[in-house]
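Down below are the structures I want you to see.
Every read-out reported here was derived from the displayed coordinates using simple, explicitly stated rules and does not represent laboratory data. Everything quoted here is computed from the prediction, not taken from an experiment. Cβ atoms are built from the backbone, for glycine too; each structure is taken alone.
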Structure I
Amino acid sequence: MTVLDAYAVIAYLRAEPAASQVRRLLGTGAAVLTAVGVAEVLDHLVRVVGAHEEDATLDLAELGLLEGTLVDSAIGAAAGRLRARYYDRSRCAVSMADCIAAQTARSKAEPLATSDPHLLDLCHAEGIATVVLPGSDGSRWVTPG
């Protein structure tokens, strides 16, 4: 299984450079999105891209991602502590949704697929396995050091 962050799904739906890699992950049938990630993808598609709510919801349903992995109180609390340890507006602007995805991946002992360099830095520091996706511009994060 691979936990997808919201960007991975948005990149796939928008045919960005990460789309082919995300397609392969989706093709395994073992890619998941957290319930918070579902909310984040729907918000982005409707508010930023201008998709109709029903179309955006159908897109996620067709990918088998609409039933997001639930976030229980243990994951929520751990994600909150994770964000508190790492968040900095300029050096590490990870969102709560990012931290929930990272903590979900850690709790399931599965990798997190993302291109977000701040989230990848956090995962690297925390020993959370990742699948590094290319960013919208095609660039790829590299392990620090």
Structure II
Amino acid sequence: MSTDGDLKINRSIAIPQAEFAWEYVRASGPGGQNVNKVNSKVRLSWTVVSTPHLPEDVRERFQSKYASRINNDGELIISSQKYRDQLRNKSDCLEKLQSLILAVLHPPKRRKPTRPTKGSKERRLTEKKQRSERKASRGKWSSE
């Protein structure tokens, strides 16, 4: 994933790097002596609600699906500290964003309501009757 130029989602959608705000902070976890000196963790913030580069329907699906990840200002914040260097964490953030957008790119298929077949109804009723008989046979024994 390229960290310069546009973030290409598909042939028709590309988001320019100018829309992204980057923040670099110290990462937790392994890193040896560098962990206290190098700001390798990357935070990407992107204003989803006002971007002109997403089609309206895709933006609406994005906002509804990822509402818990979008703050009150309409920003999506993605962070990465997977790697020990900034550049790879930056490209990891872009890959995460790309996968989030690809997940909502196409509208979900509408469900076609179907009816159960006659055979499935019969099987359900026979299984139900067998189960009922099995449970009824577990009753107390009479000594008469």
Structure III
Amino acid sequence: MDIQHILRKLPHRYPMLLVDRVLEIERGVRIKALKNVTINEPFFSGHFPARPVMPGVLMLEALAQAAAILSFDALGEDPGEDTVVYFAGIDGARFKRPVGPGDQLVLEASIDRAKAGIYRYKARATVDGLLAVEAELMCTMRKAVPG
């Protein structure tokens, strides 16, 4: 799935769109996606200038975006601009290695449970085959209310 297809699935846009490509997807089961981490990321100017490190919360956000694509794909249609997936919880988040410019963050998520519009995912991200972060994510799909 290329970036144009991702843009139809997710409401996120620069600088918050954190999925560049979907490598594999098994409808309603699992997804494997890619985030290319570059020195041009806006957060690197302040986190940290001497040793750029991708913030852990953004790694979790990238995993959640991949999980959202998996959920939207399971519906078999594009969600439209008024549908978003919100975090409902994060359990067991563990950060195993820093992620920096030049890394390719491979995002993997699988649906552990889906009930009453709440999805639970097992998620992990690796760089060069080494675990960078893992967590269980809970998200809910809702219509966005204009603010």
Value 24, 17, 15 of semi-axes √(5λ) of the Cα gyration tensor in Å was derived from the coordinates of, among I, II, III, structure III
Distance in nm of label points 7 Å out along Cα→Cβ at positions 8 and 136 gets 3.5 when computed on, of labels I, II, III, structure III
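Quick one: helix-only ellipticity at 222 nm (-39500 (n - 2.57) for each DSSP H run of 4 or more, over all residues; to 500) came out at -15000 when computed from one of I, II, III, so which one is it? Provide the component values of the computation, followed by the final result.
Working: I: -15000; II: -11000; III: -6000.
Label of the source structure: I.
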Distance in nm of label points 7 Å out along Cα→Cβ at positions 16 and 128 gets 1.8 when computed on, of labels I, II, III, structure I
